[in-house]
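Several structures are given next for inspection.
Taken together, the values in this text are just the output of simple stated rules run on the coordinates, not laboratory data. Everything numeric in this text was worked out from a predicted model, so none of it was measured. Cβ atoms are built from the backbone, for glycine too; each structure is taken alone.
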Structure P
């Protein structure tokens with residue numbers, strides 16, 4: 001998770017906010033490994049970029065707990 005969060009820009013195949021109306025709600029394929037959402041955004045890219053705030057929240061919560 002740490003590697004994904006730090007290197008998200010290099011690892012993610014697409015921009016997570018870029019919409020592609022031609023590929024709405026596609027299933028998994030060679031171009032979109034986890035498919036696309038209802039706005040045509042690549043799900044894998046969104047998961048990879050989602051690791052950043054998830055990791056930050058877990059570190060902050062652990063810091064408060066300590």
Structure Q
């Protein structure tokens with residue numbers, strides 16, 4: 001079971017690698033759904049999004 005946004009977007013769906021934007025457009029919707037199901041507060045939602053955005057930047061840097 002995925003318990004972080006990074007886990008879901010990177011390992012479960014591979015959106016980080018397959019989507020043109022690294023899945024950033026979908027990440028907010030996924031985070032909102034995961035957060036509602038797992039009881040994340042606003043601070044946790046922001047951390048999850050920030051962590052995923054950092055991973056997208058790292059992945060894009062590796063491609064170049």
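Observations on the model:
- For 0.6 (distance in nm of label points 7 Å out along Cα→Cβ at positions 6 and 54, calculated) the corresponding structure among P, Q: Q
- Answer label among P, Q for the case where helix-only ellipticity at 222 nm (-39500 (n - 2.57) for each DSSP H run of 4 or more, over all residues; to 500), calculated from the coordinates, equals -20500: Q
- Among P, Q, structure where log10 I(q)/I(0) by the Debye sum over Cα atoms at q = 0.13, 0.16, 0.25, 0.26 Å⁻¹ as derived comes to -0.31, -0.46, -1.04, -1.11: Q
- Value 12.0, calculated as mean count of other Cβ atoms within 10 Å over residues 22-29, assigned to which of P, Q: P
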